[in-house]
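Following this line, the structures themselves.
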Structure P
């Protein structure tokens with residue numbers, strides 16, 4: 001199981017997302033989304049990194065993707081953004097009884113819910129909750145893009161003033177992209193592509 005850290009930031013509340021994006025672009029990455037769990041079927045994936053940081057009330061995740069011209073056909077939250085050039089973070093609650101799946105295409109369009117498993121007790125985020133998730137997409141060049149997301153910690157039920165650990169995994173996929181791919185940060189043991197498997201989550205230390 002892989003372990004990574006989110007760095008606590010005390011003085012970011014007055015900064016805009018573009019300013020935070022510039023800072024995080026210079027920070028050491030927290031991990032690579034480079035595990036090809038089904039190499040015979042899907043042997044490659046764009047080079048994808050993620051960087052984590054948090055304040056007392058917000059989790060920031062910056063994804064950077066190289067080697068993919070980003071497909072972004074979905075324009076409304078809760079659409080199937082996994083069909084586009086997509087990055088994802090799944091993160092569990094404190095007792096690991098549920099998890100949230102946050103999925104974004106390269107334009108920052110979000111599909112998100114809380115659930116016990118892929119099909120069990122699925123609760124889609126409502127409009128107000130979705131609007132609380134801030135997104136800052138950047139097209140760096142034709143095949144190089146980044147996405148900064150800011151998730152309110154209240155949405156995932158934790159207080160950033162305290163140190164603790166959350167189980168999580170991060171993914172890169174693209175169901176309908178020219179190079180169909182499924183990569184993860186923490187390895188997954190399944191016969192076919194499947195991300196809704198919290199037993200294969202790694203750990204983020206806050």
Structure Q
């Protein structure tokens with residue numbers, strides 16, 4: 001009887017451990033040895049299933065991007081026909097009173113050091129473009145008289161506000177900051193209707 005293929009299971013186990021370690025120890029503190037210990041595997045298992053440290057970071061970046069894109073696709077599919085953009089803004093600027101997740105911390109750190117990891121930087125750049133295109137598509141539906149370029153620019157501005165809001169959330173700034181970024185995003189969208 002053939003052995004079961006453990007590639008998918010082991011990969012997820014290792015990436016879960018990497019996410020956990022990055023959230024607690026940062027990228028520098030997340031050596032292959034530390035990740036292997038948290039995954040409950042030998043370092044050689046990481047190399048066998050994923051590869052070296054750079055390969056590991058690329059695999060995690062891909063997984064985080066896939067999760068984010070899947071989530072935004074679910075949200076977009078659930079948007080109502082009326083007040084579509086308002087509901088999208090509600091989602092993008094969700095209340096962040098909860099603690100940051102391992103995934104969000106890992107994504108922030110990968111973005112912060114992407115200049116050191118060109119493969120991750122390229123993936124994250126493509127992710128940003130995909131997000132802008134998805135939001136722009138929703139703006140085009142709501143504002144059919146606006147040009148594609150206007151919708152793209154506004155979507156880019158909206159997401160810039162979202163990412164600033166998310167990246168500064170650990171500072172626990174007064175709520176007026178998040179409200180201001182949200183209001184700015186709404187005004188950008190309203191501009192399409194004028």
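Bear in mind these aren't lab numbers, they're just calculated from the coordinates by the rules spelled out. None of these values were measured; they are calculated from a predicted model. Cβ atoms are built from the backbone, for glycine too; each structure is taken alone.
For the reader, a short list of remarks on this structure follows.
- Structure responsible for 0.15, with FRET efficiency 1/(1 + (r/R0)^6) of positions 56 and 80 (r between Cβ atoms, R0 = 30 Å, to 0.05) calculated and labels P, Q on offer: Q
- When relative contact order in percent (Cα under 8 Å, 6 or more apart) is computed for each of P, Q, the largest belongs to: P
- For -1500 (helix-only ellipticity at 222 nm (-39500 (n - 2.57) for each DSSP H run of 4 or more, over all residues; to 500), calculated) the corresponding structure among P, Q: P
- With semi-axes √(5λ) of the Cα gyration tensor in Å derived as 36, 19, 14, matching label from P, Q: Q
- Identity of the structure behind 4.1 (criterion: distance in nm of label points 7 Å out along Cα→Cβ at positions 32 and 160, calculated), options P, Q: Q
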